[in-house]
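*Asks:* Got some structures for you, see below.
Throughout, read-outs are computed from the coordinates displayed, never taken from laboratory work. What you see is a predicted model; the values in this text were computed from it and never measured. Cβ atoms are built from the backbone, for glycine too; each structure is taken alone.
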Structure 1
Amino acid sequence: MTGTVPANILYGWHVLVVDDEPDAIEVVETLLMMYGANVVTAHNGREAIEKIRQFRPRFVIADLSMPEMSGWQMIEIIKNDRTTMDIPIVALTAHAMQGDRNRAMAKGFHNFLTKPLRPETFVTELLALLANDIPELAHILN
């Protein structure tokens, strides 16, 4: 990715952030809103599935370890549903272990980010990960 990210690059986009930690949701939500996104939040995979079907977000950022329904369980349902299978979902976790990135990608996540996030680079890193899945991002960022 070259240059800086345009301040309104996500203007009008619905984005879903899924995490059971309110602080994590607040950080990601604030950063995405700074770039124009309309952010919807969920606190577990079950709630996320309902919101994905309701709002049809451009992409989803989801924690892997959550109560009630984990990100692992959520991705399986989303990727096996023809109406939601094409929505890019980026895994976000504080419990990154060797092999988790490959496992996440094999399960259907489009990519993988680890906590703690670095606010100064989070959006740039996220958009670079999504550029292959969202053509208009690739065009804007290059």
Structure 2
Amino acid sequence: MNVNLLSVIVAAIVSMIVGSIWYGPLFGKRWMKLVGFTKEELEKGKKDMPKTYGMMFLGSLVTSFVLAVTISLAPERSMMTGITAAFWLWLGFIVAVKLSEVLFEKKAWEMFYIECGYYLVFLGIAGAIFGSWA
């Protein structure tokens, strides 16, 4: 296992940046409506934002580290190897889990697309980082 910890931190930061764009200007309003949040509820939750973002960053570090470990097991590393590994892990773990939310919890398909899309972009970028940054 040969993981560059700096690349894990960079990927976790990328996750936060992608998330702020994805759930902000790109799909933020639609996501809020699908989740059922009002602007008033978001205003009330602002006091908890440092804790929320801290926990999210910790989760991003874990996800990034696990992806980095997985990619480090490949016989040869390249950007394409990282992106390919990220795609298959996304398909097998993110899409499959999110699909059960739509089928059994009756969450909207649109929510499925928004959330899976975020993870595809984040994991793809992270995979490229890990594949090319030994």
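*Asks:* Out of 1, 2, choose the structure whose coordinates give semi-axes √(5λ) of the Cα gyration tensor in Å, for residues 66-113 alone equal to 29, 10, 6 when calculated. Intermediate values should be presented prior to the final figure.
*Replies:* Working: 1: 18, 13, 8; 2: 29, 10, 6.
Only one of 1, 2 returns 29, 10, 6 for semi-axes √(5λ) of the Cα gyration tensor in Å, for residues 66-113 alone, namely 2.
*Asks:* Match the computed value 17.4 of mean count of other Cβ atoms within 10 Å over residues 34-41 to one of the structures 1, 2, and report its label.
*Replies:* The read-out was computed on structure 1.
*Asks:* Let me ask you something else. Given a value of 41 for relative contact order in percent (Cα under 8 Å, 6 or more apart), point me to the structure among 1, 2 it was derived from.
*Replies:* Attributed to the structure labelled 2.
*Asks:* Which one of 1, 2 has Cα Rg over 2.2 N^0.38 Å, as calculated from the coordinates, equal to 1.13?
*Replies:* Only structure 2 yields this read-out.
*Asks:* Here's something else I'd like to know. helix-only ellipticity at 222 nm (-39500 (n - 2.57) for each DSSP H run of 4 or more, over all residues; to 500) was computed and gave -24000; which structure, 1, 2, did it come from?
*Replies:* This figure was derived from 2.
*Asks:* Moving on to the next point. One of 1, 2 was used to compute Cα Rg over 2.2 N^0.38 Å, for residues 18-89 alone, and the answer was 1.04. Which one was it?
*Replies:* Of the options listed, only 1 reproduces it.
*Asks:* Upon calculation of distance in nm of label points 7 Å out along Cα→Cβ at positions 50 and 74 from the atomic coordinates, which of the structures 1, 2 produces 3.9? Write down the numbers at each step before the final one.
*Replies:* Numbers: 1: 1.3; 2: 3.9.
Value 3.9 for distance in nm of label points 7 Å out along Cα→Cβ at positions 50 and 74 corresponds to 2 out of 1, 2.
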